[in-house]
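S.K.: These are the structures, in structure tokens.
Nothing in this text is a laboratory measurement; each read-out follows from the coordinates by a stated rule. What you see is a predicted model; the values in this text were computed from it and never measured. Cβ atoms are built from the backbone, for glycine too; each structure is taken alone.
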Structure I
Amino acid sequence: MSVQLTGIVYNKEFCEWSVATKNKDVFEIVSTHSNVLDSENILFDGLTGDCTFSLSAEHAMLVVVPFPVVEEADELEGMVSLHVDKISPYPFERTYFGYEVIDEVGGSLLVLIAIVPVEFLEDIKPNPKRAKFDISRIEVSSLGWLKLILQKSVLHKHGRQLYVILDEEFPEILVFQNGSLVAVRSLKRIIKDRADNLEQELLGEISQLILSLELEQGAIELTPEVAYIYSPDSASADVYTKLAAADIYKGSILNISELGDLSKGVVERISSEGVELMDMTPETWVAEKKALKLKNQFIYAGVAVLLCWLFIVVGFVMGFSYQSKKVAQLTALNSKLEPQAGLVMSVGRRATEMERYVNNRISSLECLREISELLPEGVELSALSYKKTDGVRIAGMADNVNMVYEFKDKLDSSELFVEVDLQGPQTDRRKGKEIFDITLTLYEESEGGNQ
């Protein structure tokens, strides 16, 4: 996204603005607009984003004051605040002011101070519900003219030099002394009235300004010519030409188009790096902007959380629906295959049983032969039952306990029987014998069970 700068110059009846975008680390003016204002036309059609608002000098009290050089910005602000309280025509609590260091001369800082009443700034505050732009900084038009003059002209290092800018909407006088700005005055009231004696009115205003400077700072020789800057197409161009030719303040004429649009000067100032610029933006506006920004952040965060929650819920519902369909499909498939699977398992069991019955290795005779061979002397069998599915069960008696355990150990070592379960022995006092029961698990029976 390209970086955009917008500078607006404003009075109550007219505004002009320029827009610049960054191209290869350099800001270039891409458009300039102007608009006549009335009570219904206060939104400055086409303005968007953050803008620097430059007030016409007619709306502010402007003074250039020398202050001692200080290291901390807070110290300078404190001195400026005390000076404003001293000279302001408005109650201090109803005053907004801004300042900017414009030069450093002879160990002093030349500071331009602008003072405006609270009511005026409140009147120009954009309505956030209607306006599409926001005021990021407020300064005065004189600083825009100063920027353009410094770019187009060479200031004299000695004497006083006057620039009389006879713009139709933002006319001003800028006075330089030894190359530094020392005074600013708006000519809007005189230009607006367009009196029959306009030439005399302007000469009187210039004389009054020079006289006040001489009373304050002493008489200093004027440079050879005063610079009169105006448009040849101005309705008062003939008057301005006569003014430049007058003997009292004879001067040179410069086409205002060569100086450039004032709003371009404001944009040029914004793009300057490392410069502390004037800002009269009320602290309440800044606090409101921060609060609104924080509120919007909470709203965006809430919307983001809500969207995430909706995605999770939708994902869960879709996943649950998919799994439900999958389970239903598997259940249907299981219902379809269950009879065939049961049939296969039944056939398998029957085949195993058949294999057992046809297997002679574990026949009853083979079991009887194996038991007889393992039977120790002194041990008698009283019963033997044989089932291929249940194994072999034998009952008997022995002369003593050791014979019973000897018989069990021999059965344990047989390859035909995989498990020998001895119950007993118990002593039969009447017979004087040890009675026992043994259950034998056949090899193939155990192997089939494991399968």
Structure II
Amino acid sequence: MSNLFFVHYSLFIAKGRFVFNFGLSGDRHLPSACHLGHSYLRVFPKGVMLNIIGPNDPALDVLAAALDARPYLDAELTIIPWPEYREQLMAVLTADTAPSQAVFVPGHIWLPEFAAAGYLAEIAPLMQTAPPDLLTKYDPDDIVASVADECQYEGKQYQLPFFSDGHIIFYRADLIELDESDGVPVISTQDIFSLATAVHNPPHVYGLALKADGSEIFTDWLPYLWEAGGRIFDENGRPDLDNPINIEALELYCSLRALCPPETAVYGNGEIAEVLRKGEAAIAANWGGQSAPIVLGDGEGRGYKTAVFPVPWNAVWGIAIPQNQPDAVQQHTISVLMQLLGTEQDKQITRIAGSPVRQSSYAPSEMAKFSWLAAQREMLGRAKLLPARPELGNFLGLLYRAVHQAFTGELSAAEALADVQAKALATVG
């Protein structure tokens, strides 16, 4: 799949209104029904379902449960395995009429590309067509400011946020002591080596584990790149990948392999989660959206505390509405989504995944219940996003490959970045 961006988790089974077989046939471009107060507004033929597509991520279990509790919405969720997701999403966005009325989009990764191409409907005008009491209950002002910003492109909103995925550092509190007097500890990428080296004792415990599989490694490297002052584009908007700062940041990241389990070059989200559950590494960075099952589940995950990078990276997964469908369908869809993405559902995101998007979900009472939430909130305030440039999608997959080639020793850091620089320039013209 081109324009790669990879997220976590393997296919899961959840209860609720799920449809696992994706198809482009039928009359799903027609709306179903919307429940407003005590009355029904039916704009779809009876029995026709409003369809939402999304990737296989446990956070979507929350949406499944919300749909299950609201059968009157006549809406269903289609789960698509991640390797197939972009291809099938593009089929929806480029069809004459969208066969699915709402789609999950990974924030600033694909949003600029899709918005610039005219694939997505603008959210704010659609929200104004919803009943005032529904808008009040949805409470858009409750969304964390940085999350709301990521749902926009060139000042216009194109998705409703659902959950976030940014870097949280897990560290074994029995091996590493960090100062918590000023709040969430901040671990510099420059200090990772010394902290990990001090407790590295394989095979009993590894100082570090890196999410360095080819499908994850680029985003795993980003905190090192951002803290060093690296960049993707220069001041003139041209790719600038093989500059000295980027090379040095990649060399630092690659040097950490010596402190990791031998298989770390194929570690994805599932493998890192397993390392944390077993307590096999003293330090590991993982997505905030995987914190709940690690910390609340069985195993050694409870023995970890959380910290953040000085400049982490984050992506907000949200639900967008394809532009290629009638206005009435778009208006109906926004009303359905606003009923599904309220404050209670966001608190369920905390319990099931770990990474809510609303300010109310970070209230002191919630922070007291869930040990990682303070780090998650700190991460949202510190995160630096990738440049909101549609052309990044032309060579994002090449960046993943280049970083992995450097990490595995196939090429030096300088060679890998020089190679991707030449290819990036060719893709943007």
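S.K.: For mean count of other Cβ atoms within 10 Å over residues 211-218, find whichever of I, II sits highest and give me its label.
M.R.: The structure with the largest value is II.
S.K.: Sticking with this one: With Kirkwood radius over Cα pairs in Å computed per structure, which member of I, II shows the largest figure?
M.R.: I
S.K.: Have a look at I, II and say which one yields -14000 for helix-only ellipticity at 222 nm (-39500 (n - 2.57) for each DSSP H run of 4 or more, over all residues; to 500), as calculated.
M.R.: Values: I: -14000; II: -11500.
Going label by label, the one that fits is I.
S.K.: Further question on the same structure: Looking at mean count of other Cβ atoms within 10 Å over residues 83-90, point out which structure of I, II has the largest value.
M.R.: Details: I: 14.1; II: 17.2.
Of structures I, II, the maximum of mean count of other Cβ atoms within 10 Å over residues 83-90 occurs in II.
S.K.: Matching task: 10.4 is the computed value of distance in nm of label points 7 Å out along Cα→Cβ at positions 299 and 403. Pick the structure from I, II.
M.R.: The correct label is I.
S.K.: Let me ask something else about it. One of I, II was used to compute relative contact order in percent (Cα under 8 Å, 6 or more apart), and the answer was 12. Which one was it?
M.R.: Computed on structure I.
S.K.: With distance in nm of label points 7 Å out along Cα→Cβ at positions 51 and 171 derived from the coordinates and found to be 4.8, which of I, II does the value describe? Intermediate results must be reported in sequence, preceding the final value.
M.R.: Working: I: 2.6; II: 4.8.
Source structure: II.
S.K.: Quick check for you: by mean count of other Cβ atoms within 10 Å over residues 163-170, which of I, II is greatest?
M.R.: Biggest value here belongs to II.
S.K.: Suppose mean count of other Cβ atoms within 10 Å over residues 147-154 works out to 15.5; of I, II, which structure was it derived from?
M.R.: Of the structures listed, the value fits I.
S.K.: Comparing FRET efficiency 1/(1 + (r/R0)^6) of positions 107 and 243 (r between Cβ atoms, R0 = 41 Å, to 0.05) across I, II, which is largest?
M.R.: II
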